[in-house]
Each structure stands twice: as structure tokens, then as C-alpha cells.
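J.: Down below are the structures I want you to see.
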Structure P
Amino acid sequence: MTEETAAMAASTEDSVRDVVTVKLPAAGAYLSVLRTATAGLAARLDFTLDEIEDLRIAVDEACAMLLPQAVPGTDLTCEFELTDEAMSIAVSVLTVDGAVPSRDTFAWTVLSSLAGEVDAKAAADDRVIVTLQKRRSGGLAL
């Protein structure tokens with residue numbers, strides 16, 4: 001590892017404040033827990049009230065895209081990475097076919113407008129992951 005690569009890795013590690021993972025049954029009845037966790041973590045980063053609500057809705061929408069194709073009896077995993085200026089969220093579930101959500105739907109457009117940066121991918125084991133990243137605007141939550 002070169003000195004430059006080591007410095008970049010150290011810089012990235014320094015900016016990560018926390019990583020929080022929430023694992024719950026892949027069923028809509030548990031999504032309120034995930035929405036509440038999202039709001040609480042966003043508040044810790046001083047997101048505005050509007051940004052917090054956008055993130056709550058975005059996480060709910062990402063789950064709504066994934067849950068219909070979840071393997072029955074599996075868990076939904078949501079990993080939150082908190083930095084000084086942003087929150088990155090990865091929602092994943094083991095699916096029956098590994099199909100990535102379509103990017104040309106109204107739901108994807110809504111998700112993108114709420115979260116900022118959005119992506120989706122499928123892992124080799126048919127686990128589908130939707131990632132969101134929302135940057136803080138700089139205002140303090142009131």
C-alpha cells in the first residue's frame with residue numbers, strides 16, 4: 001500500500017462516525033421500526049426535519065421495492081453509515097430471483113428525488129441491495 005493510498009483510507013475511516021445495522025423479518029409489519037431508526041439516526045446528524053422525513057419515506061420506498069420478491073421467512077437488513085455530512089443506507093434482502101428494481105419506474109424516480117444518490121445491485125446469492133445516500137444541507141433540525 002502506498003502512502004497516498006494509506007492516507008486516503010485513513011481519511012475515509014476518520015469521516016465515518018458510526019455504522020448501525022438493523023435486521024428484521026422481511027415483512028411490512030416491521031417497517032415502522034426501520035422508519036423510526038432512520039429518523040433517529042438522521043436527527044443525530046442534524047438533518048433538517050424535511051430531510052429526515054425524506055429519508056424515512058425513501059427507506060420505506062426501498063423496502064417496498066424489495067419485499068415483494070423476498071424469500072419467505074428471510075430477514076431484511078438495513079445498514080446505516082453515518083458520516084459528518086451524509087448518511088448512506090443499504091437495504092438488502094435475499095430474493096427469489098435476484099431481479100434488481102427497474103430504474104425507469106415512478107417509484108425509482110420518487111426514491112431518487114428523496115434520497116439524492118440511489119443505486120441497486122444483485123449479489124451472487126440473489127440478495128438484492130438498494131443503496132441510498134443523502135447529504136445534509138447544513139441547516140440544523142428545529
Structure Q
Amino acid sequence: MAEPGMRPTAVLFACGMNAVRSPMAATIARHLFPNQIYVRSAGVRQGEPDPFVDAVMAEIGMDTSKHRPKTFEELQESGFDLVVTLAPEAHHKALELTRTESVDVEYWPTMDPTLATGSREQILNSYRAVRDQLMARIKKRLGWNPPPSG
């Protein structure tokens with residue numbers, strides 16, 4: 001378990017189907033902390049890749065096109081310092097891990113953009129809002145510092 005204020009070395013992001021929120025969060029964390037934090041994502045149920053995720057992540061130069069959703073049971077790893085849950089069902093599942101592992105679990109309530117309706121642009125705006133919220137939260141929680149310019 002990480003000391004308070006210490007950056008975890010291994011983080012699992014979890015949501016309902018590991019198709020939208022958790023892969024976005026994992027991709028952002030890997031991008032911000034290359035070779036610094038071991039990052040994985042998982043879902044409670046099996047999901048399908050979401051092309052809107054690929055579109056909004058590509059807008060900021062991040063590629064999620066190779067992501068394939070996986071469940072908690074399909075994860076081959078354990079020993080995470082921190083599990084960040086982005087949906088209530090994932091939070092309940094993650095709390096089960098605390099029975100057998102010393103792991104911190106944090107719940108970050110995050111809107112499900114797949115529920116958005118309207119035009120393609122309105123739907124994309126919902127995905128962008130989730131992406132940007134996750135970016136800000138990850139930077140703050142994991143203590144991101146911009147690289148020195150020069």
C-alpha cells in the first residue's frame with residue numbers, strides 16, 4: 001500500500017465494461033507517466049471497443065485503437081498499489097480485492113458517455129468531457145509535473 005502523498009507504482013483503472021472510461025484513464029496515465037507507473041485497466045463485464053474513445057483520444061495524440069476490453073478475471077496481474085474505480089459496479093468489485101490484497105481503492109464517480117444522445121458532435125463532446133475530467137484528476141492525484149521546456 002502506498003504511503004499517503006506517495007505516488008503509487010502500480011495502478012488499475014476499472015469501470016463497467018473496460019471499453020470507455022478505464023481505457024481512457026489508463027492511456028492517459030501511461031502517457032503522463034511513461035516508465036514510471038505500471039498501469040492496467042479492467043471491467044466488471046466484457047465490453048466491446050468503442051470508436052468514439054479512439055476518436056477523442058486521437059485528438060490529443062493518444063492511441064487507444066489496440067485496446068481490447070478485459071474483465072477483472074482476465075487480468076493476469078495483481079499487486080496494484082491503487083485501484084481507481086470509475087463506476088459503482090467496479091467499485092464494489094474492487095472492494096472485494098481488499099479482502100485478500102493490501103490495496104487502496106478510490107472511487108472517482110465518472111459519467112458514462114455512452115448514455116449521451118444527439119448528433120455525433122454532441123456525443124463526442126460527452127466523451128471529450130470524460131477524457132478531460134480524467135486527465136485533470138489523474139494529473140492531480142498522481143502528482144504530474146509538466147516536463148521542463150527547452
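Here, each number is a calculation from the coordinates, and none is a lab measurement. In this text, all values refer to a predicted model and were calculated from it rather than measured experimentally. Cβ atoms are built from the backbone, for glycine too; each structure is taken alone.
J.: Computing distance in nm of label points 7 Å out along Cα→Cβ at positions 41 and 73 for each of P, Q, which one ends up highest?
T.: On the way: P: 2.8; Q: 2.2.
Of structures P, Q, the maximum of distance in nm of label points 7 Å out along Cα→Cβ at positions 41 and 73 occurs in P.
J.: Of the structures labelled P, Q, which one yields 3.0 when distance in nm of label points 7 Å out along Cα→Cβ at positions 65 and 97 is computed from its coordinates? Can you show the working numbers first?
T.: Values: P: 1.7; Q: 3.0.
Considering all the candidates, the number was obtained from Q.
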